[in-house]
Structure I
Amino acid sequence: MASQPSLREQVTEVLRGSVITGAMRPGELYSVPALAEKFGVSATPVREAMLDIAKEGLVEAVRNKGFRVTEPTDDELDDVNDLRMLIEVPTCARIAGGYSSAWDAELDALRALAGQIVAHAGKCDLVAYVEADRHFHLRLLALAGNAELVDVVGRLRARSRLYGLERLAQQGTLGRSAAEHFELLDAVVARDPARAADVMRRHIRHVRGLWAGRGANDTAVTKPQRRSMRA
């Protein structure tokens, strides 16, 4: 059985999710004592957690003041999205093509996790939604048997921003996006690489709109389009 996360890990997940969803605002400075008081814990796990997400590029240390939430540019976020497309889409297709009954227990666990994602969407618990989503995708990709790939994708996902989640939750449409996790699992079990790639591609494309504050089915302005407009 998986061990229970430590207090440091729990705080790290909350902080990471808060930055990705925009609950912790870009450019804002946050002190460790203030966050520790908010969470009702000592300063040590908060400081350690902030240093952890600083390594992921989510915040930067400001000497004698605290940590400032970083604000990636649209071009940087597009680069992250492009890399995820190059890595995750073919990997999900390969996983579907190599489906093994030995994975059944893990796929059952992933299906339960997908259910949690849908439940978090229904309750508008955005931080829990983001973290459950992160765990789902990294566990699914781990079936490919490449630990380095999982590590790279984990770091790329941490650099995403999903500022549109709150609007989707308020509109009651976040659940439809959450349900894509079940579609992806169904494609794997059906041994359908093309369908798995299609679902993963669509899922990642939604991120472009979400970080721009658009809806799950909207398309954000791409990097080439922005360059054309500037020219």
Structure II
Amino acid sequence: MLKNKMRYLFPIIVFLLFGFGATAQGSFQIALLKYNGGGDWYANLETSIPNLIEFCNKNINTNIQKQQAIVEVGSEEIYNYPFVHMTGHGNIIFSEAEAQNLRNYLLSGGFLHIDDNYGLDQFMRPQMKKVFPELDFIEVPFNHPIYHQSFDFPNGLPKIHEHDQKPPQGFGLIFEGRLVCFYSFECDLGDGWEDQSIHNDSDATRKKALQMGVNLIQYSLLGEPNN
């Protein structure tokens, strides 16, 4: 089955793409996660990830395909994507089979970025507990390598949208020393990736959001130094 094959090929594919530095040797695709429950998994669909892809290709010489894929939580196709992005405002439901599939994907070398588009937190946390019942989200310290890839964020996540006027926080699920899921909260990176005309964010704000997005993708592919 595709799942079983990708479980062992995934680290090899990442090495071939990025094993000799930041420049990709081949093209790959990143994906937006489609989930059940009625929440708007498709939030920011049109321009958010495509703009991030364009920024990555221009600034760190990646060769990511211009259009993101859409992949369902329970699909075996998820193993084709080294980086999966999840967003929305509302309800999320993972079946037991979907939770197991997502867990297997993450343990096989995949990476999940969850971006709270405001209102996602209360629905997301119980579902991710199905995926990793033994883990809790912890705040990722500012000295973690995810904040220090091509772009340096010594104070952690940039603040993109105000929401509840709380500071932005980056949470993570860490399995056996590896950050497998990064959760951006009170930040809204995905809105910052969208076209300027949608939210009227300043160029400086959008640039910070895109730079942090680059760091997420780089970390998902390269991991920590000396790994």
**Item:** With mean count of other Cβ atoms within 10 Å over residues 68-75 derived as 14.9, matching label from I, II
**Value:** I
**Asked** With log10 I(q)/I(0) by the Debye sum over Cα atoms at q = 0.08, 0.09, 0.13, 0.16 Å⁻¹ derived from the coordinates and found to be -0.25, -0.32, -0.70, -1.14, which of I, II does the value describe?
**Response** II
**Prompt:** Here helix-only ellipticity at 222 nm (-39500 (n - 2.57) for each DSSP H run of 4 or more, over all residues; to 500) has been calculated and equals -11000, so which of I, II was it run on?
**Reply:** II
**Message:** If mean count of other Cβ atoms within 10 Å over residues 60-67 is calculated from each of I, II, which structure is the one that comes out at 12.2?
**Reply:** I
**Message:** With FRET efficiency 1/(1 + (r/R0)^6) of positions 76 and 196 (r between Cβ atoms, R0 = 35 Å, to 0.05) as the yardstick, tell me which of I, II scores highest.
**Reply:** I
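Where a number appears in this text, it was derived from the coordinates with a stated rule and is not lab data. Quick caveat, the model's predicted, so the values are computed rather than measured. Cβ atoms are built from the backbone, for glycine too; each structure is taken alone.
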